[in-house]
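Nothing in this text is a laboratory measurement; each read-out follows from the coordinates by a stated rule. All figures in this text were calculated on a predicted structure; none of them were measured in a lab. Cβ atoms are built from the backbone, for glycine too; each structure is taken alone.
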Structure I
Amino acid sequence: MKEIGIGLSCSLKSDAIGELVYIQSIEDVINLFDNASGKICIVDDAGITTLSPILSDLVGTICTTGSAGSHLAIVSREFGLPCIMAMKFITNDLSSLSGRTGKIVHDGEEKGILYLID
């Protein structure tokens, strides 16, 4: 496993493994309507509007901004999903992560770590 990012663990304090998908537009979400199961979505906006149609099918959420009080973190907690906010990645090309298998790990009280496992 290779560590690729660290952020603030903001919801379910458990691990999750799934296919990473970088969401950049509403069209990206529409393309996942029938294929969101088992995915970990990476977003730049801490709002929930974009992910709301597929949230119940995801295994985890990651956001490059926000905090524990952000809407995405709150709703992820309600859905029982692992969520990492304010994620700092080792790469600037988040699109390159789409299709790869990732693992969200809760480490301690507040830290969430993302690993590539493929």
Structure II
Amino acid sequence: MQAPAIRNYTINKGSTFNESLKFYSSYCPITDSGTTLDLSAYSFASQIRASVGSTVIETFTINTDNAADGEIFLQLSDAETSAVTAGVYNYDLRVTDASTNKAFWVKGTITFVGTITV
């Protein structure tokens, strides 16, 4: 089993977040070549926390409209990003296949920053 790919993000509070992740046969979204992985039979979950085991800060909506093409989107609304206190948090992406095997394919940090205009 490979270690999760690292993807770090910075999100402005009050903005909409919509990040594409494209997966290939090696399941690594950083590699942008090869055969895309059909994700139609997979399910996904992703939470934002300050640290392992701490309270959930926010839960991503995961758009799977393009799953057959190997692409999903991590999404947060402007209201959701507004509600998060500025700071650095952690997240991961848990993937469950049709046989209910679970793995973590992506992890990283998310920095929420305040904005001047609200």
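Volume of the Cα convex hull per residue in Å³ computed as 106: which structure among I, II?
II
Kindly point out which one of I, II the value -1000 was derived from, the read-out being helix-only ellipticity at 222 nm (-39500 (n - 2.57) for each DSSP H run of 4 or more, over all residues; to 500).
II
Could you figure out which one of I, II the value 5, 19, 26, 22, 14, 9, 4, 0 for P(r) over Cα pairs in 5 Å bins from 0, in percent, for residues 46-93 alone was computed from? Provide the component values of the computation, followed by the final result.
On the way: I: 5, 23, 34, 21, 12, 5, 0; II: 5, 19, 26, 22, 14, 9, 4, 0.
That value comes from structure II.
Figure out for me which of the structures I, II the number 1.3 belongs to, where distance in nm of label points 7 Å out along Cα→Cβ at positions 6 and 86 was derived from the coordinates.
Here the read-out was taken from I.
I, II: which one has distance in nm of label points 7 Å out along Cα→Cβ at positions 70 and 102, as calculated, at 2.6?
Numbers: I: 1.2; II: 2.6.
That value comes from structure II.
Distance in nm of label points 7 Å out along Cα→Cβ at positions 54 and 110 computed as 3.1: which structure among I, II?
Computed on structure I.
From which structure (I, II) was relative contact order in percent (Cα under 8 Å, 6 or more apart) calculated, if the value obtained is 36?
Of the structures listed, the value fits II.
For structures I, II, calculate mean count of other Cβ atoms within 10 Å over residues 14-21 and state which one comes out highest.
Biggest value here belongs to I.
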